[in-house]
Structure 1
Amino acid sequence: MSEAALQLDHAPRRARVGPVSSRLPSKLLGSLFKLVDINHRLTVLEIGTALPETVDFFAQFKCRLHFVDLFGEPFVREQAGLSEAELRHGFEEQLRFPPGTRLDLCLFWDFLSYLDDPALRAFNSALRPWVHGGTRAHGFGVHHLAIRLNHVRYGVVDQETLSLRERFGEQMRCHPHSQIEMHEMLDCFAFERGLLLPDGKLEMLLKPKT
């Protein structure tokens, strides 16, 4: 671990890791690190569990990692029965970082496609206070709304490779959004780059909306 610089905060509750099932090349992840100043301490938010390869990868940087496993939160799984205000409160509680926190990198993976419209707007509202002009985000969307998402967790092997592991438990209902819908409801971000993958998913980089 370089210079004892890595700090883990908001670690999720203990979960089974499971073996790496496959690896996914990424042509955009490396671009993410060219858009931020890696010579300064980075603050990273990952929506998911702390996988060992991700922790090992970020150990080369001076950074603070916040792992927030929203996939396992009851209010997210029960989103259809909650109001947007209740959802926003739930996200605000989970995204309650120390005062003055400014997120440099956000790794959403495919979490946004599991949120219905009110939940996506609520997540956007809760995240907005922590986003600054230099924030960048990575995630996956869909090119066609009929695409079914694989029930997997993502890890970072290197700047060009992601790991895929089986996600245990019942898969949440998917709520894929078009790029226009994402633009309207996740309005603290704008699309910076997108890449269509062979399976019909869209790998995307996001930047703060000006």
Structure 2
Amino acid sequence: MAHCHRGSAAAAISDCEEAKRIAERVGDRFRIYLVQFYEGHAYAMSGNPQKARELLEASIALADELGTTTLLAWGQGLLAMTLLALGDAANAQLLCRQAIALAEGSHDRLANALAHRILAEASARLQPDDIAEAETAALEAMRLQREMACEPELGRSHLAYALLLFGWGRTGEAAAQLAQAVEIFRRLGMPADLARAEAALAGAPAGQAAGNWR
């Protein structure tokens, strides 16, 4: 989990694989279900959204078999992130709305915030001339993350919002959001995320990284 928060994809994958081997050896299907969410997250961060999708869909199916909703909204948000990276903004948007409804019912603010961020990116792609929903969702994601003091995800939301603002031609606001993202990533030691933010600051094409881990 710590490696995922820091964006250290390779280390997260290694730990998840070992954890899953242990869970499989003792027949702990619930732990397999949980571990695959983090493994899917790590593969998404590593730039392999197809592998991430397979793992996340398998875990969501296992949740149904087990009759659990523990962390399910988080997993739905992660799957929406991978769908967006694969170009399926419509299903990403639909899944985000499902995740938000589940997260609000279970008071899972971390999952709620993630789903709002991905919803913002998906809505911006689907309705580029109507920014209201996308902007509202992005701001709600950051509000929840500030309340929780969840700085790694807050930094990622600042970056995602900045890329949207660039796309809307609001470059001054975008630069301010990027500066906040860079400060968080530097302070917390998140090199992969920092590289993405610094590329945007250096003038990477607007929206190039939106919805994608590189």
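When relative contact order in percent (Cα under 8 Å, 6 or more apart) is calculated, the result is 26; to which of the structures 1, 2 does this value belong? Each step should come with its number before you reach the end.
Working: 1: 26; 2: 17.
The structure behind it is 1.
Given 2.9 as the derived value for distance in nm of label points 7 Å out along Cα→Cβ at positions 18 and 50, which of the supplied structures 1, 2 does it correspond to?
Numbers: 1: 2.1; 2: 2.9.
Answer for the origin of the read-out: 2.
Name the one structure among 1, 2 that Cα extents along the principal axes in Å of 54, 32, 31 was derived from.
On the way: 1: 46, 38, 35; 2: 54, 32, 31.
Here the read-out was taken from 2.
Given a value of -26500 for helix-only ellipticity at 222 nm (-39500 (n - 2.57) for each DSSP H run of 4 or more, over all residues; to 500), point me to the structure among 1, 2 it was derived from.
Structure 2 accounts for this read-out.
A value of 3.2 was computed for distance in nm of label points 7 Å out along Cα→Cβ at positions 138 and 170; which of 1, 2 is the source structure? Show your work: numbers first, answer last.
Working: 1: 3.2; 2: 0.7.
The read-out comes from structure 1.
Taking distance in nm of label points 7 Å out along Cα→Cβ at positions 34 and 114 from the coordinates of each of 1, 2, which one would give 1.4? Walk me through the numbers on the way to the answer.
Values: 1: 3.1; 2: 1.4.
Clearly, the read-out refers to 2.
Each value in this text was obtained by applying a stated rule to the coordinates, not by laboratory testing. Keep in mind the model is a prediction, meaning the values are calculated, not measured. Cβ atoms are built from the backbone, for glycine too; each structure is taken alone.
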